[in-house]
Structure I
Amino acid sequence: MKKLFSNFKGDLFGGITAGIVALPLALAFGVSSGMGPSAGLYGAIFISFFAALFGGTNTQISGPTAPMTAVSMVVIAGIVAINDGSIEKALPAILIVFLLAGLMQIGLGLIGVGKYIRYIPYPVVSGFMTAIGVIILVTQILPAIGYYPKEDADYVNKYKPMAEEIILDNILKEEAGEGILVLEDFKETIKRAEQITEADMLKEAQTLAKSEASGVIGAIKIFPRALKNINWLELILALSTIIIIYGFKRITTTIPSALVALVAVSGVAYGFGLDYRPIEQIPSGFPLPNLGIFTQFKLSSVTPYIFTALTLALLGAIDSLLTSVVADNMTKTKHRPNKELVGQGIGNSIAAIFGGIPGAGATIRTVVNINAGGKTKLSGMVAGLLLLIVLLALGPVASQIPAAVLAGILVTVGIGVMDYKGLKAIPSLPKDLSLGPIKFSSEVVIMLVVLVLSSIWNLVYAVGVGLVIASLMFMKKMGDLTAERSDVKTLEKEVNWPDEAAFPKSLQEEVFIKHLKGPLFFGSTSEFQQMADQIPRTASTVIIRMGRMQYMDQSGLYTLEDVLISLRKSGINVLFVEVLKQPRYMMERVGLIPDLIPDEHIFESFDECLTWVKANVKDKYPSN
């Protein structure tokens, strides 16, 4: 406790400054997620406080971040779509997924996964971060110009026939489940169908219209129509916000430019009584737990999102630990990665129970905290408490913020989150792959695959595909490099080792010596299989020297077994020299030793083997 308050003044100022920076972003990320500004604020409050309290990075400021919000959007949109477009009906299932992600993060920390996060390839992270920027930027263009597809009457009307079909289909499914869908009771179906109102069809059509225009592809499709329906006031508010954010940074970075833009543009819009679109109402009072998570829990509604929850957990872990590394570099300290994951998991779990969106360690907010004097966990807790005070005291005021202002803030977030370092490096990366005459870089391929798939398909699956491609390419590279350095190859003539100088010249035709240098693994098996072609026809004995072969994988093991069986069928004796521990263990496990190579044919040194050869191999081809 004493240590917690050892830097009270610095932590207080750092936490307040970080909280001020977090406020506009929390509101913006909440709106972007689809759950509303209050969800972003709740997430920022609880994640910041509890991740700091239980985490392993003293100066970390946590809360909703762009990557976490982008994946959350996928979860929210998917669950809302199967709940008749109602966020209220979908909310328990959404929060269960977020809670599950938090619990998974705790599990990852407890089993010690934190230290392995650094092995995720940079091209995957780079492609993902750039895709996050693209998604946020493209999807915020519509609200920035004041166009909302579900409010475009002509556009919504196109979906009314489909809406009617979906409503009728839902009735049939419900009745089939209730067991009343039989011929004599079909009038019940007709009765329910007659109760469908115009308002019901309009609501379903609006849900379909919104869904069709969502995501990067949807936004691009609807963009020409949106341009014909621009709300010029909303566009001016969004552009003013963007200009202030970039312009104010040139004056000073002491005061967060996003906050200045939020206050200035919102103040002008409200003060002059402009007819703008405000954000959703932020509930006043202390956040209450959403007990529907537990009372309305259905495994079937969560099962399809298990992998997504794991992705959220892993993404939050990567996001947080990367920020922890930045904090370490600035403060010359060392974070505890697994404890940090536990803290992030606790924060996300509590935030989910109270209806907040998930988050992670936020780099900009953490840097601001450190520069303002924050040194201990108290700074992150202060940031969370400040946001709680804002919620309790200024909730009604915050509800008057124009939606276009938050869209403008998110546009700058989208632009800023892209990995320009990775994009700039594309022309200079080594071109290590070729497709016919065309050469290209494997790292660029991975980056672009993740970027494109994340933007137009699915963030979760794109990362999985990127990791698989990166792993396969890494294995190929390592295989090629190891095979180059290994002397498992057979195309070159065997060169005698120094201790073979005393080998009898009279037995050189009868005995063939094979040297293995480097691992015998999947990358070198094809060369090793050609060993039979190297053996002179006069040879009756083959000596395989293994003193420099430290490792053998399963592919190498079975290749060696095939070669030994072939040699035995040809009546050739095989002798092993200096078999190291790991290869011997592998050969003993499958019975290769002693079934194919008896113990008396395995020697500790070449001299021992030479003694055996002199005693047991006869010179069949004496020179004249």
Structure II
Amino acid sequence: MADFARHLAEYSTFQAFVNCYLREVNPGQWISPNAPQARTLFSPTLLTGKSLLLLHLPRQETTLWLLISYRSDVGRHHIDAVFSPQTSLAKQGVNQEGFWSTLLLLVKELFHSNSEHHNNGLKQRQLELTHRLTDSLQNTIRYLEARWQSPYQCSDDFISAEQSLLLGHWLHPTPKSRQGILEWQHEMMTPELQGKFQMHYFAASRELVEQQSLHTKTAEDLIIDALDGNKDSLTLAYNEVLVPTHPLQAQWLLTRSHVKEWLATGTLRYLGPLGQMFSATSSVRSVYHRHTSWMYKVSLPVKITNSLRQNKTHELRAGVLMAGLMKNLNFHQRFTQFQLISDPAYLTLRHPSDDESGFETILRDNPFGARSGHNVFCIGALVQDTWHPEQKHSILCDIIQRRADRERRSIHAVARDWFDAYWRCAIEPCITLFDGYGIALEAHQQNSLLHLTDGYPDIYYYRDNQGFYLDEALKPQLRQWQPQLSEDSELFYSTENIIDRFGYYLLVNQIFSVIYRLGADGIVSEQELITNLRTKLSGLLTTLTGSGRLLIEQWLNEAQLPAKANLLTRVADIDELEVDLELAAYTMIENPLCAAESPSDTVKEAAYV
């Protein structure tokens, strides 16, 4: 079992990293299996039904041959094996390389320097990336080993789906990097190990507290209400406010100088763990209990994927602003299948000399209670590759196959209908919201949830108070709809900037992941779905008059699209939450929608090398 788990973890880590490398650094060169050099180096049996990709590493003066069993138009190939040239001059041939050794070779290529002077900054970033890769791999092994013996069941409720993401993001080089969580803490804190824990609480003097709520009750009252039957034993002074924190954050806070000073002066008391047991959702720092009306989104002293996960004060305020704006617009009444999970309240303590004190706590609506949380999946869970020996197909494929069996129709026909339903509830409203109201969402896989009825998507939920972009072109209207928006609000971005970022999150990250999944499972080809998507976008284009029209025109007409470069972000060691405008590194990728219109312009394969 351990060997199988390790092999799958290495394979998954390698797939994610190399597909990032091909997208962001070097796309390689497709080689026909019938090319003379391919026939010389490889047996015909090995190449049957496979593709070959030649990847040059110029800084190390070497070449890798990637054996591809599934070639994707939208960006995730299945790489079965890697070969390198034999070093012997006596015979021409190749040696098969291990996945992990190949990955480290590519890291070396990224940081290779011909300078004679030792570059400490470059070396430090190489060590940091290598550490995160190792951390992600070790965590993936840990999660797979722990869940390997559990009987596999297709996730059927919100939290089980949230905790099924054992392999992580399909195009992130370190999807399970969790710097800051100790080995023994994973079992209690991580969604993959289905851990449960109590929140830790502080009692703070009211003069330290900043809070806001759109509800009739204050944030502090909502927090006490969430304790339910446990609040009777709570003793607070008349001027004290209860503040929840994640247990890891509480441990970190107790070491901070400003917290020590507050504790010493009595303006803050540490109460320890209280109340019911919460579970981590797929983001790790948003926590859930099926019988509370709120989820908490809290700060963590942990680096997850690209960032140290600490809430920012401006994010707390933005969440309440956006909840009020969406309430004023009543957009969900026009598109009843489209819902935003709002963050209508927050509470924090004012730091004496900084914007953040570490106590920043967001209260998020919880629409997935004990009765309403079934058949809800984040898209990342639906499209994840298989990871359990009893799991024959992806979750999405399982759902569509069961529906096809019940309807006595082909799985291909049901999948086409599924994609149509997905478009109606998730994609068309998202673009229409941007076009008519200037509101764009960071609608990536993990932020996007689908409720399924009889197997088909009928409600789309968006979550994330950090992921809103307001179009400067509609600033006057937006300030009328939400008078609390200031003229210089950090939520406003140029139309061009939004189109690039919104386009990446909605199209490249989310829609392409669904297209890949259906194609890789052999249900509907990627090309068929890309053509279908072009038709839908062209039809929607005729109804749009604002920035949404510019967005679709870019998708349909530009040969290349901007895409977030997760690997290059890691190479540069960028923390997205700390840099100006929270901008990660971006790159340009080939646009399969544009290629779908002109099949003759697809990437040409080399017959000779």
Structure III
Amino acid sequence: MIRYMAITSLVILSLIACKGKHQSEELNDYLKAFDTLSLPDAKARLTEESEQLEAYLNFFTKGMGNSDEKRRSYKQEDERYTTAFTMPNPEEMLLQYNALLPNLQLQQEIIHPFSQITVNTPDGYKTRLVNDDKTNRLIYTALATYYHDGTVDKTARKITEDDSWKTSKVIDSVLLKASYSYITKMSPHQLDKAHSSVKINGGEITLKDIDKNTVQLVISREANKNFLMVQALNKAGKILDEKGYQTGNLPPGEMESAVKDLSDKLKSIVKNLQKDKYKTTAELAADMRNQLSGLLYFEDSGFRYVENYYAGNVASIVIYTADERQEKEATIMVQNESPNHARLVFVKDSETGKYGFLDSTGNFAIAPTYDDMKQINAYYFEGVNDKDETQYLKLNEATGSLEPFNEYTHIRALNNDLAIVENEEVLEGVIDGHGKVVVPVTYEEITFEPAAQCLLVKNTSSLKGLLSLEGKTILPVKYSHIEYFKDGRALVTANREAYYGFIDAKGKLVIDLRGYDRVQSFTEGLAEVEKGGLHGFIDVNGKTVIPLQYQTAYPFEQGITAVQNKAGEYALINTKNEIVIPFKAISSVSIGTGEGNRSYNFDGQEYDAKGQPVKKKD
């Protein structure tokens, strides 16, 4: 299904939706995003937005894919259907938030004299929590900012994509307030031509029109606070698949005119940029304010207008509204994921768009003269020389200069202070910020193991071991296989034929599994093991918690897995070995392995990750 409002343009995302703000606030919010941009970046951004706005305007007039999607009739055999919207489970939402919040990290991008701050989850962290601003919401506020120079700023600031902080100092951490909410109760409201409105939260949602495959809604500001989504039904009561929509703070006809006015203004501003009319971003912002002020596009009518298109003929609709939400707050200390602790800090100049280095006083120690440069970590950089060739550069803190560093064919970050290097023989090692070798450049492969904060190395004989970040041996390089740590344990194999067991982060063997035929890594605190053709599960202490009694078993996901008994029958069990779906003879078995969304198919009957039957789509 294609949602045409999912255009990345700031213009479309931030201004079409009715936010309940006065016109000047809407315009101020839009112009604020240009405070930290250089003129070249502003030109690229406005050019892209102008092109996307043209595409969006084209959708108003021609519909999806340049076809007459609006008010289109469907033959019954051409209709497509979907399933009813279901509210996310509140208990699962809470568990997801509790798992997410302690893993948050801060990212700081310095565009002198500003910083753009974002809150992210670390690489490899898996969550099924999706912040869609409707079913669940997550808002960040910085309560205190701790800088690397030892100063603390207790100014409260919202952290959003559109807001920048006026600082070029390196942030170590931020005391963060995370405000989050999720639905605990919702209601469906069925509307049709005979019953065309519903009162919600002191406001109203009105079905303005149903015509063939097209639905038009008018939603008041009060009702919009509770509005979640709308689904359409055909005469037989089947739920039609949505093909696209448009929405705005003006009716569709007026919105089209307002979008065209804005499109024309943006084209004019882009032409001025191409002619180098503006000398600074301040001049650009002033002209944008002059040209964009007064546009209906930025006004708030107090209503939201929605027009949806479906893959079938609409007879009625169901509107889902949130009746109750659980509001919560958590205060956590969030670390900067890659603070620049070098004496000179790599930054991009907001005026020129070029790169340079600031000293501790916030002044340029190395002028912003570099057009194309990529930071690897605090000390190493990748640039392009006069011959258009990639070259590596090293920051010399003692002299305050940037020097060519061509000792290795490839350099990549290990962390903010260390780098993994590769020589002409395609062997890898580790160096520090001064170029000193920490791990000899003799290994076929080096990877970072984040869960244990160590290095997984493989030599030229394909044997593996573990080293500390200081290059000291944690586990000798003599194992044929070492997996990444899960639940504080890493599976190691002593040779290619037999499993050895699990080690802890110090390299100590804590679970000896010699003699087993097959072993899987831990998932959800349990590891699948096989011995003598039978499968069972052990915990992180090596205790057998599910006996080796099954012919087949799979690792657990969301507390459920599939097993096969000695009679060849399949069932679903939980982590306590309790039966969720009874054993039965199955001729066809399929286990889906989607990220956090496993499914089980037994002879055509599908079960979701929780073991619940999935209704077949018509």
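Bear in mind these aren't lab numbers, they're just calculated from the coordinates by the rules spelled out. Remember, it's a predicted structure, so these values are computed and weren't measured experimentally. Cβ atoms are built from the backbone, for glycine too; each structure is taken alone.
Of structures I, II, III, which gives -20000 when helix-only ellipticity at 222 nm (-39500 (n - 2.57) for each DSSP H run of 4 or more, over all residues; to 500) is computed from the coordinates? Could you put the intermediate results ahead of the total?
Details: I: -20000; II: -11500; III: -4500.
Value -20000 for helix-only ellipticity at 222 nm (-39500 (n - 2.57) for each DSSP H run of 4 or more, over all residues; to 500) corresponds to I out of I, II, III.
I have 25 for relative contact order in percent (Cα under 8 Å, 6 or more apart), calculated from one of the structures I, II, III. Which structure is it?
Working: I: 25; II: 15; III: 11.
Source structure for this number: I.
Of structures I, II, III, which gives -0.64, -1.03 when log10 I(q)/I(0) by the Debye sum over Cα atoms at q = 0.07, 0.09 Å⁻¹ is computed from the coordinates?
Numbers: I: -0.61, -0.82; II: -0.45, -0.76; III: -0.64, -1.03.
Derived from III, not from the others.
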Query raised in the report: Here mean count of other Cβ atoms within 10 Å over residues 400-407 was calculated and came to 25.9; which of the structures I, II, III was it taken from?
Result: I
